[in-house]
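Each structure below appears as structure tokens.
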Structure P
Amino acid sequence: MNKSLVLDKNYLSYWLRQVRKKMSLIAPLRLGNSESSRTDTDVVFKTIENIHEIELNCPSSMPSIKEFLFPQKEDMFGFSGDTADILKDDTKRLIFGVRSCDLSAITLLDKFFGENFIDDYYRSRRKNTLFISIVCNNPDPTCFCRGLGTGPFLKSNFDIQLTDLGDRYMVETASKQGTSLIENHHYLFSKPKKSDYEDQYEILLSSQAKFEKRINLENARQKILTGRISDLFWDWIARRCFECGGCVYECPLCTCFNVLDRIESEGKGVRFRIWDACMFKGFTRMAGNVWPAERKGSRIKHWYFHKLVYYPDHFGKFGCVGCGRCTITCPGHIDMATIANKIDIGDRRRK
């Protein structure tokens with residue numbers, strides 16, 4: 001059962017400083033130091049050295065936190081002759097300022113990397129990582145998490161969730177680790193009053209009303225399952241694809257990777273994995289120079305099927321959390337929201 005408390009905003013910095021003494025603190029940080037360019041610079045998640053540099057006024061679409069559990073490049077083991085040393089990252093981390101959609105994505109990644117096949121590298125990072133998520137009071141225009149139940153706030157599957165009430169935060173815990181993080185500094189928190197709950201309720205209603213996009217992925221899924229979506233449709237989409245990989249790299253749920261060896265000297269080196277993309281022609285190349293997905297249209301089709309059909313079949317959830325990053329990233333405007341809409345509208349027109 002969730003536990004609720006209230007934290008005065010004046011105590012937030014102190015609390016994070018105390019927590020940082022026991023684990024690495026990762027939070028949103030605005031790149032660049034010039035005050036005149038603050039609105040033009042990117043906000044990214046970085047290890048924080050100075051608490052005052054944490055950026056709380058940031059877009060929902062900043063880079064996802066996937067890289068801290070599934071790094072873009074990760075050394076797996078070092079080898080020398082006949083011996084190999086497994087390399088694992090067991091650094092204890094607290095990631096602050098996470099959005100609800102990203103935390104929903106982590107819940108799905110936990111299943112992907114930890115059910116049928118257990119990925120020890122992911123699991124090692126995951127068990128040593130805590131999250132403090134923040135409810136989106138003002139979702140971005142490209143967000144559509146509400147329709148997927150992955151935001152703007154969560155009812156479960158979080159450690160600590162903050163709701164900004166103006167001069168204070170409503171603080172909710174839903175895990176033993178999150179509760180422990182608060183109990184160790186209980187003197188900073190107070191019991192919520194009736195007015196706190198009322199303010200929280202109003203903010204949640206206000207946030208839900210601000211969503212500009214209403215995307216129904218279930219409709220698109222059902223249309224695909226009818227078999228009426230021809231390959232000509234996927235080929236049309238493919239003609240607009242630049243094969244930049246941006247949608248895949250920005251997506252908090254894409255997990256394609258390649259494994260390579262870096263030889264440092266004769267018989268000695270490191271095996272590492274690095275993000276790859278099923279959108280790329282060479283990703284499925286097999287021995288004998290066979291290309292199972294040589295046509296761009298078939299690769300595009302596979303990506304959407306993976307998100308809208310395979311993920312629900314295996315995990316009961318879409319392979320999309322409605323974060324809207326692919327909408328911002330894709331120069332060809334063939335992002336998930338746009339194509340799901342075209343499938344839905346196109347099918348209704350055919351009827």
Structure Q
Amino acid sequence: MSNHSDLERDLAAQIAGAADLDQLDQLRVAALGKAGVISALLRSLGQMSAEARKTEGPQINGLRDRIGAAIAARKAELEEAALEAELAAGALDLSLPAPPRRKGQVHPTLQVMDEMIAIFAEMGFGVAEGPDIEDDFHNFTALNFPPRHPAREMHDTFFLKPGPDGERRLLRTHTSPIQVRVMRRANVAVGAPQFAVFQDPPIRIVGPGRVYRCDSDATHTPMFHQMEGLVIDRDIHMGHLKWTLDAFCRRFFEAENVVTRFRPHHFPFTEPSAEMDVQCDRSAAQIKIGEGSDWLEILGGGMVHPNILRTCGLDPDEWQGFAFGMGVDRLAALKYGMPDLRDSFTADVRWLTHYGFSAFADPNPASGLS
């Protein structure tokens with residue numbers, strides 16, 4: 001009878017010392033595989049006498065079972081250790097703050113539009129709206145545009161197919177039609193307005209919205225945003241307009257030293273008309289408002305033309321008013337240093353991350369503009 005104790009001790013020590021599952025599997029093959037040492041002992045039983053097999057058979061089978069059990073136990077230990085290591089490597093420390101999530105941001109144009117509305121709200125202005133798709137009457141005729149004015153041509157304006165009534169439709173070129181829709185008494189008779197419901201004077205409103213023109217460069221885009229202002233009352237004059245716009249500029253640019261000037265100009269819907277310039281510094285890459293000796297035109301306005309008052313059913317001998325219009329996108333670029341207006345319409349998340357505003361930064365007269 002052979003004593004297999006030494007073989008068992010040697011195999012048991014190697015199994016216990018196996019460092020990983022690959023090394024353990026190599027030991028299993030060396031002991032229990034087809035060419036393994038224990039498998040060789042089992043094959044040797046066929047060459048023994050019947051008496052010897054009765055003694056050696058149980059010992060060799062017992063050795064095979066004990067070594068197999070030792071391999072299975074060590075395998076379970078190594079698998080558990082590997083799982084523990086994997087869990088430790090991927091552990092989540094709940095005491096740390098969560099990774100920051102991407103946050104949506106308010107577009108600068110909408111932020112500036114809210115700032116402008118907040119400033120004019122301090123002056124007692126309400127807000128009126130009008131449709132983006134206008135008719136020729138509200139966009140041109142009612143605003144005193146002559147029949148052959150260049151703005152009525154396709155190189156300036158986006159025209160649509162005529163409606164069922166045959167009237168020419170277009171994408172509005174300015175927010176001035178809101179003035180007409182607010183003032184025009186005929187609206188009450190026809191029951192037409194879904195927008196800018198008629199108001200009796202005195203009137204003090206601003207009208208923000210999208211406008212469209214056939215123009216595209218660093219300072220012009222085919223679709224942009226304007227804000228129209230309208231005041232109708234008795235004994236209104238240019239001094240009221242100038243004070244209103246001076247006060248707006250100081251509040252908007254958040255500087256008391258903003259200097260403005262009026263230059264004579266021509267608009268079909270105002271008489272007299274003027275463009276307003278603001279003093280600035282152009283010496284650096286960014287235009288600085290309230291510094292330097294340069295001038296930059298930022299808006300236009302004037303006294304509402306008597307023809308428009310008559311068209312809207314108001315007596316120009318009793319009622320006077322002023323109107324102004326300004327580009328929201330351009331003012332946003334000036335205030336926040338955006339070099340190219342076209343970038344604001346590219347839907348680039350990186351640009352919006354840089355120039356955007358928190359949704360909680362809602363401008364209002366109490367907490368400030370930005």
| field | Entry that produces -9000 once helix-only ellipticity at 222 nm (-39500 (n - 2.57) for each DSSP H run of 4 or more, over all residues; to 500) is calculated, selected from P, Q | value | P
| remark: When mean count of other Cβ atoms within 10 Å over residues 131-138 is calculated for structures P, Q, the one with the largest value is P
| said: Comparing P, Q, where is distance in nm of label points 7 Å out along Cα→Cβ at positions 179 and 299 highest? | reply: P
| For which of the structures P, Q does the calculation of Rg and Dmax of the Cα atoms in Å return 21.9, 69? | P
| field | Value 20.5, calculated as mean count of other Cβ atoms within 10 Å over residues 59-66, assigned to which of P, Q | value | P
| task | Match the computed value 19.9 of mean count of other Cβ atoms within 10 Å over residues 139-146 to one of the structures P, Q, and report its label. | result | Q
| Of structures P, Q, which gives 16 when relative contact order in percent (Cα under 8 Å, 6 or more apart) is computed from the coordinates? | Q
| field | Given 0.90 for FRET efficiency 1/(1 + (r/R0)^6) of positions 27 and 107 (r between Cβ atoms, R0 = 30 Å, to 0.05), calculated: source structure among P, Q | value | P
| Out of P, Q, which structure matches 5.5 when distance in nm of label points 7 Å out along Cα→Cβ at positions 235 and 267 is calculated? | P
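Values in this text are rule-based calculations from the coordinates and carry no lab data. The shown structure was predicted, so the numbers you read here are calculated from the model rather than taken from an experiment. Cβ atoms are built from the backbone, for glycine too; each structure is taken alone.
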